[in-house]
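See the structures that follow.
Only the coordinates and a few stated rules stand behind these numbers; no lab work does. These figures come from a predicted structure and were not determined experimentally. Cβ atoms are built from the backbone, for glycine too; each structure is taken alone.
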Structure P
Amino acid sequence: MMCDVVLETEGVSFPCHRALLASSSDYFWALFGEATTERLACSIRLPALTPIGLDVILDFLYSGWLRVSESTLPDVLEAASYLQVDTAVAICERYITDELSAENCCCYANLAEYHALTDALEAANYSIATEMAALLQERRDDLLGLNIQSLMTVLDADEIPAVKEVELVKLALDWLGENGPLPLLQSNQLLSRLRFGLIAPDDLVTRALEYHRTGSARPIKQNKQSTLRAAVRVVLVGGSSSPDHPEQQVLMFNPKTRTFGSLTTYLPQRLRNHCVCSLGGFLFVVGGEVVSKVWRYDPRFECWQQVESMLQKRTKFTCCATDDSIYAIGGQHTTADAACVGCCRVAA
């Protein structure tokens, strides 16, 4: 075959002809130039490329036929761009434009943006705007993974069929939560594309209402937007100088200032031998003598709420929180020792 150079990637070798490579690719033309150390090398490593991508591009250089599919497109386009085979890049761009659908438009937009394929990017962004209603319902994760330039272009579109502006606001906020933090200028540029004048006054509080409607699952639904803006506090619940008269006042200790303060609201019930744990920034007070109740304190609104009780009264026990559950371990059921472990799922 008279091959005079071998291309290697990921342990796979491709015997080739130096002259054909140099005449077909700007990359190889420069690589095999008179002033390079590679001009006489017997093998060239290309670790940036995959065997699939390199194989398809080499086949194209030899035969003029480009084999590309949805699964191989990223590898083939990467190889074509890296090796500066402009004709193959143009064919990949045409393939993207012709094959756009709701299932792949976000992926292809990211691919086109990364490789600076202007026409394909414009077509993909148009497809996203056209298919937005379906994408919001069925492929929201694809939208959350979209590059910021495409998202801004789509939000700038004058036609996004069957989608309310409030849905676009939710999308933009969710995208920022998924991809942030971003520089302030980029965040402002993104949000400036939203048309707040198209949102009904009642819809402006939709996002806050969605959080409050999560009910008992609120502690495990926390994110950046619901995290309290406050320093860490150590909370002291119950106890008193008199064992027969437990305090309902709850004290807070600030480690930074090393001072105590008190909550503005009191513990709903006097308790002894109870347990306290924290989950998702909420305080849970569990059980106690002759009590099976569970109380939850929300520091965001400084309020107590009784949640689902334990199946049995439990005292002098240990509790801990993990993932979405609170476990009550050991202790006593009124007078008898408790050999079982109780589990309360917060989202139940």
Structure Q
Amino acid sequence: MAKKINICITGGHLTPALAVIDEIARVHADWEILFIGRTQEYEEIKKRNIQFYAITTGKLQTFTTLLKFPVGFVQSFWYVLRGFPTAVITFGGYISFPVALCAWLLGIPIIIHEQTHTLGRANRFLLPFVSYCLLSYENTRFAPNTSFVTGIPLRKEILHPSKTLSFLVPPRLPIIYITGGSTGAVSMNEFIFPIISSLVSHAVVIHQTGAPSIEKAKEIKKTLPKNIQSRYIPIPYIPSVDVGWIMHHMSLIVGRSGGNTVAETAMVHKPAVFIPLPWSGQNEQEQNARWYERTGLAYVANQSKDTSENILTKILLFLEQKKKSSSTKEIRDLSATNIIAYIELLIANNEK
């Protein structure tokens, strides 16, 4: 009787994890998957009928955040011991560190995947303990020579978008998609709120605000002229199926420049105004944005130095140009398949 395969997936970057989960479900329906992450990821994971465990841990930065690490370590050890997976696959971020460390202590092999142009802090700390280090891009900073480039996994909803949207959008107008990621970005929202009234004079604005900013966004909507209020659509969280439709129908994206956001924008070849997270680790969001800027399709703003009015000018310029480009050959839509190939190789080697 064949040994049952059980894969544990964890990490701070949800969208590539979802891409790999969906591909596993397609090609290895007999494999079991468990996900260890943060509470805000629960809804997306449970949609896929996957076992979900939430942990509380801290970033590997300050003394205060490190105080949370023992809690996350104990939780992770219990969940990993309980599920005892065949392998652990991590997608970066502080949430992955205690899970992977516990897996190593229990003799469970680990694969890490990096989504940005610089190997993140958690992934660098984990290097001595992993079987494979997988990368999204060639020449990733701090990556060892033994790494393998798989590309960055893109959600199936981006590769094969829905033909419909779950909410109504005024027709015959360009669409601007504003997003700070699945949890929103409060400081970026505050940067954008002053120009919403100007933006809706030219386009429909779909704004993924995150929960902390949604009430303010609703108040701003109420102040807009009645005849154009419907053009501003603030939503705390937009599910992947709707994001796929939006990404393919939008004229422009305005947002943070995490690895997945930039990769998905490149995949659909759309203009972007990126506002990198000022305090992202190793300045990784700035590097992601600059990579796409070289295609001529992006403007990279500085949240500390730029003004809301300057951002408005750049957005309107892109709307006028309506440029598209296909010069993004580094993006690979077979990335999830490539990652699964390494999981299969790892399992095969461990069975010898």
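A few points about this structure:
- A value of -0.40, -1.06, -1.20 for log10 I(q)/I(0) by the Debye sum over Cα atoms at q = 0.12, 0.24, 0.26 Å⁻¹, for residues 88-167 alone, calculated from one of P, Q, originates in structure Q.
- Comparing relative contact order in percent (Cα under 8 Å, 6 or more apart) across structures P, Q, the highest value is found for Q.
- Identity of the structure behind 20.5, 69 (criterion: Rg and Dmax of the Cα atoms in Å, calculated), options P, Q: Q
- Among P, Q, structure where mean count of other Cβ atoms within 10 Å over residues 16-23 as derived comes to 23.8: Q
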